[in-house]
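Colleague: Heads up, there are several structures right after this.
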Structure P
Amino acid sequence: MCSDKKVIKVRIYGAEYTIRGAADEKYIKNVAEYVNQKMMEIDRNTRIDSSLKVAILASLNITDELLKLKEENEKIRTELKDKIEQINRLIDRKILSKS
């Protein structure tokens, strides 16, 4: 077992959780706070009284954000790759024209 795992307590939607992991404490707390904010937002904007349903909706919303960001990231990577290839072709043409 890895001995560098930390134990961090976080509070999400009124409940305390003990998280064990190797990630930085500040990062884990930021993740927990983000989840808490999403759950509180759903709680404010809906009439759902089940914490499980609130958690599931928060998970769906967070996953939606993640997938949209991944898609946007891939689009940007593709555009960047295309630009780099375009620049390389221009450089190659300049080099060949000077030969």
Structure Q
Amino acid sequence: MKYQGYRLEFSEEKNLLLKETRGVGLEDVVTAVEEKQILGDIQHNSKKYPHQRILVIKIKDYIYAVPYVIDKKRKVIFLKTAYPSRVLTDKYLKGGAKNESDT
């Protein structure tokens, strides 16, 4: 990842909500990053979020998309949410896709 030395931060409220609703929270994302489970770092596909990128993270044999924003002044990567992605799972796990990190 090109932002070595940056801290990962997230909303604790969002983390708890994700744990309750999806069974995977943002703290699980941080653990996966520490365990080098980043499979990609892609541009957000929605024009509504041009300032966001998406980490492609493997958690529990499934791929999660994790939108994030960067605060270069504070050296922080702020994780917005995490959601399971069937499309990315097919691409990165089942299809044996190449790493599409455009970092």
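Colleague: Where is Kirkwood radius over Cα pairs in Å largest, in which of P, Q? Let's see the in-between values first.
Modeller: Numbers: P: 17.5; Q: 13.8.
Evaluating Kirkwood radius over Cα pairs in Å on every structure, the highest lands on P.
Colleague: Given a value of -6000 for helix-only ellipticity at 222 nm (-39500 (n - 2.57) for each DSSP H run of 4 or more, over all residues; to 500), point me to the structure among P, Q it was derived from. List each step's numbers first, then the result.
Modeller: On the way: P: -25500; Q: -6000.
Here the read-out was taken from Q.
Colleague: Which of the displayed structures (P, Q) returns the greatest value of relative contact order in percent (Cα under 8 Å, 6 or more apart) on calculation? Mind showing how you got there, number by number?
Modeller: Details: P: 16; Q: 28.
Top value of relative contact order in percent (Cα under 8 Å, 6 or more apart), among P, Q, belongs to structure Q.
Each value in this text was obtained by applying a stated rule to the coordinates, not by laboratory testing. If you're wondering where the values come from, they're calculated on a predicted model, not measured in any experiment.
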